[in-house]
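Peer 1: Take a look at the structures below.
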Structure I
Amino acid sequence: MRNPTHTSVQHRSVLATFAAAIRTFHPGHLRHNPVAFSTALAAVLTGLMGLRDMIAGDPKAIGGLELSGTFWLLAFLANFIDALAEGRRNARR
């Protein structure tokens, strides 16, 4: 049988981790996490190239913007996982 208190604690933990990931999702903090930083940099570059192609009238420009969005999602997920690991590391101390 599941313990409802345990599930509630897990949900609060994930929400706190989500909030921490949002707070630390800026270039000053991302530079300490090379995976998230390089993914965010790739997102910026592909976004700029997608916008350039869209302005030039290329019908395939949406693909570059979709790729940029995927990179932004991956950068956030890398940051979220880092915050989750940090929270668990602090909980074990």
Structure II
Amino acid sequence: MDFLLTQIHTFLIMFGFGLLLGLVFDLYQRLIKRIKPAKMWVNFTDLFLSLSAGIGGFLVLFRTNRGELRFYVLLSILSGFIFYFYVVKQVGLMR
């Protein structure tokens, strides 16, 4: 039973991480559209954002379930990200 609770806890935490990634990505897109930086700067910040998301995801996963990457973990991150863009953003919380 403890194993199942760990999986549910991990799924919910990583879903929240997916929501956070959606928020950060949305804010990043808005910032890039507003300030219109040079292409090289955009490439650098894209790389930095991607690396930060990957490292952050690993650290959250490592803290949650000792870094065990399973299919449901990837599914939960993707679900949180999609949920942000199709529900949270459309409801008007971030317009």
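Just so it is clear, none of the values below were taken in a lab; they were calculated from the coordinates. This structure is a prediction, so every number in the text was calculated from the model and none was measured. Cβ atoms are built from the backbone, for glycine too; each structure is taken alone.
Peer 1: 29, 17, 8 is what came out when semi-axes √(5λ) of the Cα gyration tensor in Å was calculated for one structure; which of I, II is it?
Peer 2: Label of the originating structure: II.
Peer 1: Kindly point out which one of I, II the value 19.8 was derived from, the read-out being mean count of other Cβ atoms within 10 Å over residues 14-21.
Peer 2: Here the read-out was taken from II.
Peer 1: The value 54 for relative contact order in percent (Cα under 8 Å, 6 or more apart) was derived from one model only; which of I, II is it?
Peer 2: This figure was derived from II.
Peer 1: Compute FRET efficiency 1/(1 + (r/R0)^6) of positions 54 and 78 (r between Cβ atoms, R0 = 25 Å, to 0.05) for each of I, II and report the one that scores greatest.
Peer 2: Once FRET efficiency 1/(1 + (r/R0)^6) of positions 54 and 78 (r between Cβ atoms, R0 = 25 Å, to 0.05) is worked out for each structure, II has the highest.
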